[in-house]
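Each value in this text was obtained by applying a stated rule to the coordinates, not by laboratory testing. Keep in mind that this is a model prediction, so the values were computed, not measured. Cβ atoms are built from the backbone, for glycine too; each structure is taken alone.
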Structure I
Amino acid sequence: MSALSDDTILSECPYSHEVIEKEKKIADISDDGVHTHYNAKGQLVYVAPINGETFVIPDAPRRCTWTKNAKQDGVFFPHTYQNWKRSEKIQDNVLQLIGNTPMVKLNSIPKKAGVKCNVYAKLEYFNPGGSIKDRIANRIIQDAEKQGLLKPGMTIIEPSSGNTGVGVALASAIKGYKCIIVMCEKMSNEKVAVMQALGARLIKTPITADSYSAEGIFGVANRLHKEIPDSLILDQFSNPGNPLAHYDTTAEEIWDQCDHKVDALVLGAGTGGTLTGISRKFRELSPQTKIVGVDPVGSVFAVPDSLNKTDVTFFEVEGLGYDFVPTSLDQTGADHWVKSNDQESLTMARRLIREEGLLCGTSSGAAVSAAMKIAVHLKEGQNLVVIIPDSIRNYLTKFVSDNWMEARGFQISKNVNKHWWWENAVSKVKFRKIDTLPSNETCDNVLAIMRKLNVDQVAVLKPDGNILGTVTKSHLINNILAKNVLPTQKIENCTLRIFPKINCNTGRLGLISRILEKDSYVIITESCGHSKGEKPLGVVDINDLYDYICKAENAMSWK
């Protein structure tokens, strides 16, 4: 039997009607069959609040009454349950391959860090969709089916940073559901391509839209749900099936693979389900195991809250951290929190690939860099387990690329060919003025202006004059034709907020040349003092750079 076979989900509740009614009163749960309620079998049927008429963020206080002694004390347990077992040789479909992921020992990186203990990496990218989120996607869909919330022909809508979206799209493809994934535009194009290949429709939200806004992933998901008949938002951020998937299976696998000896567990927190589920199971199995949560600088998950104080508002690492605390995250599940930054996370992810042969993603780098800080305090013979959430597949055009790393300042551009102009300042190049337009201009007007000016890109400005992003003619036309944006909508809805740029005072021509190997242009900017904003000064393309080099070399030859 598969670890996640439908047959392993128990459908009966061993508690009496009186106990259920008592628990309902305590939890303030409705019985109308529309909102979260108990069914006739005594199961908690969870309907995410985001499915309602009023837009809400999934950051409500947890009502879960779990304790490590709950089972011994006979505490009411209203959830479905998955009985973990080692998988069989042949499965009926790819969903039954979810779980039972391998674990390997890290060698090179711990040795170089002077670590004495055993460091084991649980490779969650061996799941069929390529990440740990396959577990929760399959679980919350199974629960919704068994509880009558999800029926054939319905549309699943899910706000996601990408990996859960892939998992939901994968399950939807096999089960025949329509699927819409709402995600922030900072997420990788590879994730988008995979979800589209699986038949999902992708809706991107602006990188500047916070989680509490109508333009953020939750606001957009809620709007789509109200517009699309027979749709359901499963909502991994509040769905109890999220932590339960890890409580029932992931934690059991780790316990089994380490022969019941785990001294420390290090794992990142995105929706929080992994940390919550695994930590609670280990509180029951091995209370002495230290649980360490990893949270990016710029996120607000870590405890105490003083750890979260920072001026950082954006981080490149995907799948970890948010600007709110999801309902599915029990912050107290971690004995200790480690804040990670992009530099160490991306560098470590590249080291894991090159030194350990683990084709992993950015959040894996964050987890392992944090794990090394913990591992140096453990002794020889002790076991530390770190979760590797996803794979390199999602980031081939991001941190895997030297150009990408250099353009964002995470890696130094090396002058391999000994170019004389490599360290020259950006100001040496006669860059062209870039045309600017306000963010409240309409898309059709912007297109008309670009045609009149005969330009391929313009800078879009915020009301304060700082740059919001750029728009290219092809990007704008493609989005209008794809009906992602209406011609009458404001251009801010179609602005590329992640764009190639370089500071006029600190940038060098070597870096510009590296950026132009992948991008068609670079925006030259200047900083605006304490506002942390940037103003666009001009634009450079490969022709501008080449003209400068040729003219300078011709001038030198005449001397």
Structure II
Amino acid sequence: MNPEAAEIKKYRRQWASKTEYILVVAGNVVGLGNVWRFPYLCYKYGGGAFLVPYGLLAVVCGIPLFLLETSSGQYTQEGFITCWRKLCPLAQGIGYGHFVIKLYAFSYIIVEVWALFSLMFSFRSQLPWASCDNTWNTANCVGLQMLNSSSPNVTANQTMLTNTTSAAVEFWERRLLAMSGGIEELGSVRWELALCLLVCWMFCYFSIWKGVRSSGKVAYFTATFPYVLLLILLIRGLTLPGASEGIYFYLYPDLKRLANLEVWIEAGSQICFSYSVAVGTLGVLGSYNRHNNNCYKDCFWLCLLNSGTSFVAGFVVFSVLGFMAQKQGVGVDAVVESGPGLAFITYPQATAMMPLPQFWTVCFFLMLILLTVDTHFVIVESFITSVSDLFPKLFHKPGRREIFVLLICLFFYLTHLTLVTEGGIYIFELIDYYGCTRACHYFMALSQCLALAWGFGADRVINIIEDMTGQRPSIFFKLCWKYIIPLLSLISFILYLVNFTHLRINNWYLYPDWAYALGWTMTLSSLTMVPLWAAGQMCLTSDSLLLTHLVLVCVPAFVHPLSSS
């Protein structure tokens, strides 16, 4: 290694301790999907029976992919773009695909903004989503007192609920979002949300401006305190009246659902989403490990932590939903929600029915903020790292990284002001549905396995892991990387395209054609990076013999003697 390269390599820092690495990865993989998506999927697709496909796919897809990405990052000590130069040069398009996906994933900071905005309202003596006495409420608003089944004239109240809107929905749509009529009507920037967005980007900047040395310290709080809040909410939820009914709905096994292919597809999707695989992040975090770190053992414990958190979060959510259903005199299925509907409408409405509602609401929104903070700054950190590794001479000098991080945060703050307009929710949903779509996860998982297990070689990957950790992965991992994951990813990708439906908001708003065209452009912008890069490499390699040609573009130069370099 020449002196300049050695200096650049020396500047690339490592984790200060193993604990910091574990906390940052745990904070990244344990996020909103564990709280607002997994419990709902469990309820919708067979209750306890859903744990069968989820657990099976976690073993054959989640853990092997987690190990594959983490070990490749630790081995190459590079970001998600340049790592492919040492693995399979033909597949460097996967890194550029991850790069594009990260640009879209930055938009998830808006969930943190919504939670911060809602947190500020949680300190009021009268929670705004509990009553209809606010300036933004309409004549059709229904407060908690009317929804409460214990209030007088229950039958009359239930009759009056036709064509009405709950106070929580009106707070969400008319106060927090101030929703316009569609993406064609962006409206003005909401200054309150713009300030919250600024606070979130500032926190992100100071979390990562010094690289893993600063983000590792931040994770001591942001990765651990959500578990304290989750435990508090769990204890409170289990002691509420009606909690047992909610948990019954959550876990009651409907084994007939296992024959439905959709259940298995959703389980696989949840594994990709919650384990953060096939998006490049795990490899970047692993690249800051020491070469002899036992990533083999880390993967098992981190995956177990992720799935365990998802399972426990189901008790937190459904115990409260059972309480809410009992208070309203309806079935649990009438109050079940997923995604933003659960986080910003149903759950706050439920906590407003409890004694000391402000305390429980603050705990919930604070937990949401911390879960989002970890995931977001890790996404940005992996992006910064990969760009820095792509241009090492530009960023290895002191102070330049801090300036670059500042410029990135400032640029995306200004860009994301469109998300805090009156039509911002329509933009966010479009990015979420098309830019960060499941198709991208399936395609990237397929491409990674083909590149590493077939191009670089599954046996070589196993030997590298054994060399780094002292433990040799079983042949089971080789089978997963070479056959099971590629096959399942390909099937899931095809089924997604076959069963694709256009995005709708609230089941009634259809986007204009130009918006759908923009959405598909976002999807293709990441997917096409893989074949375009591969085609470019094949064209630029001058050797005319097909076998030699493939070796040159598939295998890194230090592995074979055919390359002139």
Quick check on the output: 45, 30, 20 is semi-axes √(5λ) of the Cα gyration tensor in Å, derived from one of I, II. Which one produced it? I
Quick one: helix-only ellipticity at 222 nm (-39500 (n - 2.57) for each DSSP H run of 4 or more, over all residues; to 500) came out at -19000 when computed from one of I, II, so which one is it? II
Looking at structures I, II, which one was mean count of other Cβ atoms within 10 Å over residues 51-58 calculated from, given that it came out as 19.9? II
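One of I, II was used to calculate relative contact order in percent (Cα under 8 Å, 6 or more apart), giving 31; which?
II
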